[in-house]
Structure P
Amino acid sequence: MPVEGAGSHRWSACSTAHDRFQEWVEAGVFLKLWQVGVERFDELKGIDWEWLSMDGALTKAPLGGEDTGRNPTDRGKQGTKRSLLTEGHGVPIGMAVDGANRHDMKLVRETIENIVVERPEPTEEHPQNICLDKGYDYQEVRDTLSEFGFTAHIRSRGEEAKEMAKEAGKRARRWVVERTHSWLNRFRRILVRWEKKGANYLALLHFACALIALRAAGLFG
């Protein structure tokens, strides 16, 4: 029901909207919506489990709060990091959030553990490859990926540049996750983090991931 104000109309009082949002966050509504979006994408298009990509992205967090830290690339200002895993088409299927000062490689396990749909067992005929940049070039990362049955593909940018120079128009396979981070940044509500509560910020990320999955499935314009 609209609520009349001074010369304007709102669908509900701000406090009521906030209360409902908190209820949905606690109930896991936005996480479930993301899960449903990925499941529908799988039904209609098919998840590409053969080539996945993982990468991290930094977001400003002027108010600080949970899961934030000093951003070493932004003069030590408060920021947050999201670690994202996408399937071969770029649909987000796993995510973890921590402070901006947390290294990408430290979020690999949590990101994988947060995959929102059931993952098929990799086989020799159908391996599951993950492409990562040089920031993940650590034995710990390779060991973690091997533990989960993934095949790691980690190359420095210099190596990739030499390979791509041999074939015009070729791009590193992980470009899909970089594009998905760009899609997420188009949601103004999460371009800059204003939520102090980690659960609230994560819920907004889940909502954005759900919209991306539903759009990829052709179910949302």
Structure Q
Amino acid sequence: MVFHMPQSWPQQDLIAVSPVMDAATTLRAYREGVFPMPLNRREVGWFSPMRRGVMRPSQMRVSKSLRQSARKYRTSFDLAFPEVISHCADPSRPLGWIDDRILAVYNRLHRTGVVHSVETWSKSGRLVGGLYGVSIGGLFCGESMFHDPVHGRDASKVALLALVERLDDGNENRLIDTQWQTPHLASLGVVQISRDEYLGMLPELLAAPLPHWDARGD
């Protein structure tokens, strides 16, 4: 799979389709402003949204109620990646899109240190929420998040808050890419920028030093 110059991409979010995906192609895609999502059992779509959802770590809107919720939980990094992505891939979730191809590629990229997870734990030690995404330089491409609807109210938001606090390390070249902006993400501070603006930011973001990833939590 080769991604040509952006000038040749169609003026739509879906820019290419392929029958397969692998870890090397997926990583190259992120470096070029593209990410994969399955279209069906046989085809993978490669997307670069015309309007991209992004957030600078310092711009997350943290409500008083979210701060209160955060005190009920403990967060960690990369302690339970397989469990987090499995929860995100739960087939009973509405609009679920994570299939075995995604699980295989992102588990492999996690083992190479490119993909990371944030976990949210209850006081009793139950995994109640989390998120995962791709970390390259100063760019964190969020892929999916989940929360336990019974035991984990606000747990995915708390995971995002932990991520933001980890990335807000004084380096100006830090950006969280949420792919698209939803009303929920907009309420947390995610804004939209054009494809051209996003691609123009990539070189400096990719050249920035990685944040400090380790398994310590709060």
The value -12000 for helix-only ellipticity at 222 nm (-39500 (n - 2.57) for each DSSP H run of 4 or more, over all residues; to 500), derived from one of P, Q, belongs to structure P
Comparing P, Q, where is Rg/Rh (Cα atoms, Kirkwood Rh) highest? P
Computing FRET efficiency 1/(1 + (r/R0)^6) of positions 110 and 150 (r between Cβ atoms, R0 = 25 Å, to 0.05) for each of P, Q, which one ends up highest? P
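Computed from the coordinates by the stated procedures, all read-outs in this text should not be read as laboratory data. Just so it is clear, the model here is predicted, and its values are computed rather than measured. Cβ atoms are built from the backbone, for glycine too; each structure is taken alone.
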